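Please treat every number below as a calculation from the coordinates, not as lab data. Predicted, not measured: the structure shown is a model, and the values here were computed from it. Cβ atoms are built from the backbone, for glycine too; each structure is taken alone.
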Structure 1
Amino acid sequence: MKIIARDIPPRSVWALEQAGVHPLLARLYAARGVLGKDELDDGLARLLAPATLRGTAEAAVLLADAIRDDKHLCIVADYDCDGATACAVAVRGLKLLGARQVSYLVPDRVVDGYGLTPPIAERVAAKGADMLITVDNGIASVEGVATAKARGLAVLVTDHHLPGPELPAADVLVNPNQPGCDFESKSIAGVGVMFYVLLALRAELRKRGVFDAAGQPKLDVLLPLVALGTVADVVRLDANNRRLVAQGLRRIRAGQMPAGIAALFKAAGRTAAVATTFDFGFALGPRINAAGRLADMTLGIECLLTDDAARADELARTLDGINRERRDIEGGMRDQALLLAESLFDENEAPPAAISVFDAEFHEGVVGIVASRIKDRLHRPTFVFAASAAPGKEHELKGSGRSIPGFHLRDALDLVAKRHPGVLLRFGGHAMAAGCTVAEAHFDTFEQAMAQVAQEWLAAAALTRQIETDGPLAREYMRVDLVDTLHREVWGQGFAPPTFSEEVEVVSQRLVGEKHLALKLKHQGQPVDGIWFGHTEPLPARVKLAFRLDADEWQGVRRVRFLVEGAELV
């Protein structure tokens, strides 16, 4: 473990302070590449123009014609939180803009697998749809799109994943990562792409005189859903994504949100009036994702679509129960996966450059989460595999991978596929998260091949876990009101939450709940409480800690406490 401090450009700090930004925030923003206050303007007018996202103008014409002709539009969604929120945005938004026949279909993770497959296209046609619209999938669905077209469906693909060597022959493709697209926010989530399509559609309908600027439907009611899906999908929070998230948070805090989001806050024991990006990523997102992992994502989508508060509460409670079940399954799988991973190397040697584990008892809906936990623990690119539960596919293994900085997971899979033809039956994903399918007989080959690629690509420094921090925390900033200020800002992937680092004295320490380390510390000579969740090993009397700030309440008094992220011996 190595704790390092981010570079903080003094000119940027000075410019931000001169523009009236709080000195602590100025330092944090400057360390994350913000050069001036205008970059912090989260107004809707500052969003990137829809016209710069390739395909939106054509998609708007296609959809406007379909609405005019009263066509049946069917959304094909993905079974994660981004897919669920994108589906809800599509259904709600199209209805707001005049579509009367809008349905949706979400594949089953186990039976159907990912994306628009030919059988899914057949099911859409059997529903009597005229147009198929993908959200958060479709860019790699060459065969699925061909099947839909052969059945006479118009096809609009909206996606944000990286395309493969061949693009599907859809009527229109909207994806910032397709060749020839100049849209600056390449990291926009699937839900953001669909929101942009709706903005373009509204402009097209305005142009056609369907409504004027004063009377047009307000699409900003969809921003809470856009914000939730964006954060939950762990895409990089560039300036445009931060604006989308900030706008969604603002509406949620003001009580303006779909009934399902309000119900999910309640089920998670969180307060919408002080909503944070943390709530999206660690409270609401996992409850929606749990439906796609263990049950049917229709539950999650229905929760986001209903306007009936009682129905929303019922669905949110159901999702909460599924999420508890997911946590139980994950706990057992994580322990077993860790044992398997640790069996790959001796106690006194480093782990292999990449970890791949499989157990016949693993649940394929939870392999991604477990891979993430192992990756965090061992700081290695990690794949966790489960036997496919799909009928007739019992000898296939479904794997999900999570990576570390400097190792592009999808590119690594591509290289494995080229070096070992036939080992990978299917694969896809991003730099930091990817999925693949292998025949059980080829698992050992995959494990060795992935470790070999990692050995070639990753230098020793990359295999040492590093925590980037914002350096020491000045004593005057140890205030609850500043903790609240920090929590209100938009933090996430690529715009990391503030983490400080300093040498502290450990006054006392004890285990809480058998798996968390509760600490009494002295920071710059002053007492402060700390907690290190999921850590049980004792700390020395003096240690350098990386920590985030939190506010703890005891007997009605709120005090600052440290949430420990890592430790380095001094």
Structure 2
Amino acid sequence: MCRIAGIINPSFNTETLAAKVKEMCRLLKHGGPDDEGLYTSSEHHLALGHRRLALIDLSPGGHQPMAYAAERYWITYNGELYNYIELKKILEKAGFVFKSASDTEVILAAFAAWGTNAFQRFNGMFAFALWDQLIATVYLVRDASGIKPLYYAVTKEGLAFASEIRGFAPLEYLQQENTNWPVYLLAYGHLPEPVTTLKKVKPLQKGCFLRYHVSGKQWDIESFNHYSYIEENNNAAEAKELIRDQLQKAVQRHLLSDAPIGVFLSGGLDSGVVATLAAKCHTATLKTISIIFEEEKYSEKKYQDLLINQLGCTNTQQTLSEDEFNQHFPNIIDAMDLPGCDGINTWFISKYARESGIKAVLSGVGGDELFGGYPSFKRIKTVKWVEKIPPALLKTGRYSGSRKLRRMAYLSLDGAKGIYLFLRGQFVPFEIAKQLNISQDEVWNILDAQPQLNDINQLTPGNRAGWVEMNLYMQNQLLRDADVMSMTHGIEIRVPFLDRDFVKLALRIKSAVKYSDVLPKHLLIDSFKNELPQPIWNRPKMGFSFPFSEWLSRSEFVKDTMSTYGQAGNENYNDFVKGNMHWSQLMSLLLLRKNG
């Protein structure tokens, strides 16, 4: 796990390029505290920068940018390739020679052997820039689940890329603001790809690579891997056996590390499954990290203790107090790259992981999205009936006193984004218009324009819910939060549920087998119920939450920040304190103020 940045710009000389990329990397140092590197090509006006978090091959042999094949190929790479040992053996048999024990060099050799066809062979989380000096071409590549971030801008000046939006700050020609981002933030609670706060900067689509030819500044984007719902496995017993086998293999792959590694243990099903499987194949005593609270109704200590005792793991169980929350809350707001209403929990658990000496942790992200763990999987069945209501009538729901009824207005938007905003939207357009002092028509037009999403009408109701949860909520909020908040502390979060082979397996299981009207994630539960204490899987879902409402309502920082809005801010704050506004809505308003 690292941070990367780079520029191709013929108007900059080599010294300027180097200085710009060094500054980009300095802004990203938190994500790569162990080492830094720079490569420049004066002939092609190119600079590649790297900040390293060393996890595989801790020696100087893992230094980046890394060269291969007599320096024809260069790479700056962020991520982990979990099948690199397997690929390395194949390449060695084909005659390729390696100087390091890193997965980075395997990517270079694989590209030398197979070209862009190599990308679909990679099982991991990755975002990298690969430079082919012979044909003067750069390839930007991002993994199929979009676990690792990669932002880019192609303009008349050339190409620029970075792991975070803040990395583009040294490039004055890319600082024009996307004035529509506040609308998306208040609607979604985050910025859905491809929206960012900068008009000319966007994320590379997941499972795609961008090819940029320096000569002529020609470029294109191709897909090399995307996931589809192909319902073909209708055998529940076989599905459970495959889930146990493939997830065990995924967890084992994700434990590859030359640095200390552990597991986030919330006390829920997904983290419990990951920890149980990790304990089976981890050669040393498994390390786990947990958060508990003095407020008993939020604390999952009793569930964590059940797992800790069963697994015999070494656990760091940290009590998070309201005082500590208040102490760090302003720093958490500052740590956000793109605004998003969540991620605070990940900031704290990553802080505790780092303090305990761990550099990488496994997380249960993905289990809910793949197996139906959210309320949306039940609520989706009402969507097809509500969608039949004329749009004009749907929009009248915006005046309802119920948040759920107000969100019905969003189903007047076509397809997946209307469904998502109905299921998870924060403010509805008339509320957004009021907050931003613009017209409702403008809000509707902005939301209709982006994102442009796949048609999912042909999917079963359960898979429709899974699609929007994976491609919107998980993609734009959970994974982004996990990356930015963990990297703030120099921690890598790994997500075995999103292992390439396991995702393909889960998407092949028929909906009738995978989803249940009785128990959320019943298939995942049935696959592991004999290995987990019953209270872990037979309990209400809590999620990974904090006593947010109580703490935020008493926070002087929140009160003072909202007061800077004037009367409108004070009214918003009072609505929140009275219970008329969800804490996530308040968070979006706070971030609007910070970034506006």
Structure 3
Amino acid sequence: MKPSSSLKSLLKNIDHKGYPAYKSTQGDYNFQNYILGIDHVQGDPFASPSRLNIQIKGKTAGFPKIYYNTSYKRIALQDHLTRLFGKSLEKFSFKAKGSGKSGLISISRCGQEVLERTACEICPDTGNITMHFDVGFPANGRSINSRELEKILFQFLPDCVESSLFYKNIDAKLLEQVIFLAEDQNFIRKQLPLLGLTSFVADGAILPRQSGISQKPLKSAVPFTSPEPFQITLNLPHHGPITGMGISKGITLIVGGGYHGKSTLLKALELGVYNHISGDGREYVITDASAVKIRAEDGRSIKNTDISMFINNLPNGKDTRSFSTEDASGSTSQAANVIEAVEAGTSLFLIDEDTSATNFMIRDELMQRVVHRQNEPITPFIERVRSLYEKNGISSIIVAGSSGSYFHVADHILQMDQYIPKDITAFVKEEAKAFPAASLPNETFAKPEFHRSFPCNRELKGNRRVKMKTLGKNAFSLNKETVDLRYLEQLADSEQTTALGYALLYAQLHFMDGNRNIKQVVDALFDLIETKGLASILDSKYVKSNLAMPRKQEVFGCLNRYRKL
């Protein structure tokens, strides 16, 4: 490690030289209270910005160990520091002038969810902090302007580090509230299975969002109010008593007229697998962490999946116990999504009628009379939903707006009325007596077989220079192959998508040997991440991409959608 004075001298020596001379700045420099690391220098001022890091000893940073002695508190602290450091950097971004990305200073932009990110890493043993961020090294044309970079590294950055990464200089009360919220959220999450619940929605929660492109709460929204039969009170460690709606395990139906809040409630439950920041409105919307949103996905690729629980006796004689297609129909894709979610270890399906294949969800009595069962290869979900719960322990929360078929099989029925939920279970069960239930066969079904193994991808094994590119939140590409993830609707951040891309690449290079099945591959990835950190999947000494932690369920979903496997 070199002293910071040597960096200052180096910058003076390379001023006005060609841009590649910036490469000589790579290395670590001692700035008294912290170490500045220059990991990667961009090739020119118009390329992706340079990657830097700040390293601070735990004793110097001074954060109480009790704030990072568990993973959920550590993640909350990392998230808070990333937000503080990011706000500090924003004040100085582009204050240094030059061509292209000159003067850019940025770090991961956190959303409403609290996610583990490579942007900020705190060692659980020592409290050492490492922040990874980007800086556009200034230039005039393609000539180095090191005086402007000196301004960034010796004026702007020290100010940002001092104001946001030392416990003595930040708002200690605000940080305490962040940690207390994380502890309360974790408490609710642990209480769900003990109380036989799939999810909890606190009274006063704000569920609607500002718009389709903003996840901030809608200011004019109706606060959530729990219906009395669903109402429970939890005594949280810091918040104290909190009342809200507990949705029990089993089959829950959410009904109501259009625009009354059915899908809004389901969307909040989908993202309740993550903790949310204070002020989001969904801080106390907590869902079973393994919950999976299930939908139809026309055109997706399916590889060797046992969908015989739902699809059998196809006219072309195709084997549905090991079914493959490059262009799945709505019903076939939804069947595969259910089976893959079971394989991924879910305990809760979240389903919206609007995004489902109708023939996968129901077949009414008249249709069964017209098209006899022996002529219909699809066994609808309504015929399996009860067994999936009773035999496999998988609950379902289903939004329905046009068909009453599920009234007969539901355990609990909620009606959303102008964003206010009402328990109508008893009323519906009485009314349903006047309507014949769809005929459900009294038959058992074989548990799907999970025997798929992944062969080694020789194309990638022989080519270590694979280009991974994130295409927003909804997709990434490996070389020329695009992996479409737009229907993994519980992905909350594009950095999760980036992590999925690198996880897939790492798995192909290291774990897919033809002997491991998909579960063993995913388990191996998460064992690696737990042992060496999320950045370990980059297969590189330095963090060159911003990553956010995806769930196991999304990793399964990513692998299942990669057409080259």
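A few remarks follow.
- Structures 1, 2, 3 were shown, and distance in nm of label points 7 Å out along Cα→Cβ at positions 320 and 360 at 2.4 was computed from 2.
- Origin of the derived value 223 (volume of the Cα convex hull per residue in Å³, for residues 88-327 alone; candidates 1, 2, 3): 2
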